[in-house]
1. As an exercise: helix-only ellipticity at 222 nm (-39500 (n - 2.57) for each DSSP H run of 4 or more, over all residues; to 500), calculated from one structure in 1, 2, equals -21000. Which structure is it?
2. For which of 1, 2 does mean projected area of the Cα convex hull in nm², calculated from the coordinates, equal 12.7?
3. Which of 1, 2 yields 0.65 for FRET efficiency 1/(1 + (r/R0)^6) of positions 171 and 227 (r between Cβ atoms, R0 = 30 Å, to 0.05), as computed?
4. Please state which of the structures 1, 2 yields 30 when relative contact order in percent (Cα under 8 Å, 6 or more apart) is computed from it.
5. Once distance in nm of label points 7 Å out along Cα→Cβ at positions 131 and 179 is calculated for all of 1, 2, which comes out largest?
Structure 1
Amino acid sequence: MMTPFIAEFIGTAILLFLGAGVVANVNLKDTIAEGQTSWVLITTSWGFAVFVGAYITGQFSGAHLNPAVTLGLAVIGKFSWSLLPSYFLAQLLGAMLGSWLSYILYIDHYRVTKDEGAVKSTFCTGPAIRNFKNNFFSEFIGTFMLVFGIFFIVSPNIEIEGMDIQNFGIGSLDALPVAILVWVIGMSLGGTTGYAINPTRDLGPRILYQMLPRKNKDADWSYAWIPVFGPLAGAACAGLLYNILIG
């Protein structure tokens, strides 16, 4: 039953469950870690979340867990364009499930947290300084670094029926270097926008947040396009540069 679609769904759910969980742990009221906000803690946990999700599902789907990664691999000819829609959908649904599981785990703390900004931060990203041009560039360059780095890590590790090309992805041995890559991007480049660097990581939980029965919530849809299109543009440009240099 572990098809590539299910693997991407499960892997992205694990990524969001663990990643959103650390933000909830440090930002919500009356948790053990409340007030212990540390950018190193958050970025480390997101890196480890990528490692766990990728390690579990890499052999089945290549563990992209990110539409930007899927798009970048397609641009350089290492993944089938025809599989993009199903991977994108699996990643979006998985992100929503993982975020929902984190919400259920911390439900009592969500109920007592009155700071709606803290609540929203556990679902989606937002800029430290609202400047759409610079915010877009931050997401663009962070994802560019992620995807360009992944190009030199991934290997042809999955065979998909009906596909006549080698499909590349993150295998078990590749999971750790990719996790380290996500970790260093977060610590070095994440302070401007919270480094979504993954369209479904932001969009899926943002949709879920919009659906919650909370007063005074604001999903900030005027900003929501940036963590979607910034990463996709960064991934595409990373692929183009790779093709020029290596292809």
Structure 2
Amino acid sequence: MTSTLLVTGGTGTLGRLVTPLLRDAGCDVRVLSRRSHESGGGIEFVTGDLATGEGIEAAVDGTETVVHCAGSAKGDEDKTRNLVQAAAAVGVQHLVYISVVGAERIPVISGVDRAMFGYFASKRAAERIVADSGLPWTTLRATQFHDLILTTARQMAKMPVIPAPSGVRFQPIDAGEVATRLVELSLGKPSGFVPDIAGPRVYEMKELLRSYLRAAHRNRLIMPVRLPGKAARAVRAGANLAPEHAVGHRTWEDFLAERLR
């Protein structure tokens, strides 16, 4: 019997890679999106808004597994709560959530912390909602995607002098590798928190920026800046890294060579 899976954020960086993999695995795939899309290619699109809850009950109806890829810099907890309530009402059998490495280790207390690292706090709050939902669940924490680092580098390079947070390191991973792992988990049994997934190398922020500038054939001065706050201190200590789970294969250099060619 073919199972039906709902993917939230199915048009985003990760979700758009997850959906075809699920379809190719023989699943009936439904994608929740705030905007109308034409269904086809074995993927059904439904319209709904996780922030307001509109359309969520209809989206989860008849699904056995929900793969929650939708995410943003803030508000993840409210969106996740709306999804969980609807999923519980129809008896979803497996809720799969993608979170971020360091969500439980980076304290976001002050306004400065929240401005810089609020994403981690939002993800941690959503993790708790998933774990307390009463639904069978699996949560995978991943390090930052190459795509996010590239977007950040492009924005920063618009300035004549780039302020690079000193002592801050990242371990970027290929979104496709995360998608493959997330699909494996979605097709398996609920497992709670599973081992983190991280990229093959750890880089200082200035290294990532210099690599981008070389690949993009741009010249900018990079100026180190020390970020204040407890969250920044935790990041400098490596709370956002998982070197013991460096299972990714595609490096930042590989990604840039393909994306900027």
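1. Working: 1: -21000; 2: -11500.
It must be structure 1, since only it matches.
2. 1
3. Working: 1: 0.65; 2: 0.95.
Comparing all candidates, it corresponds to 1.
4. Numbers: 1: 30; 2: 19.
Answer for the origin of the read-out: 1.
5. Details: 1: 3.5; 2: 2.9.
Largest one: structure 1.
Readers should treat all values here as calculations from the given coordinates under stated rules, not as data from a laboratory. Computed from a prediction, not measured in an experiment: that's the story for all the values here. Cβ atoms are built from the backbone, for glycine too; each structure is taken alone.
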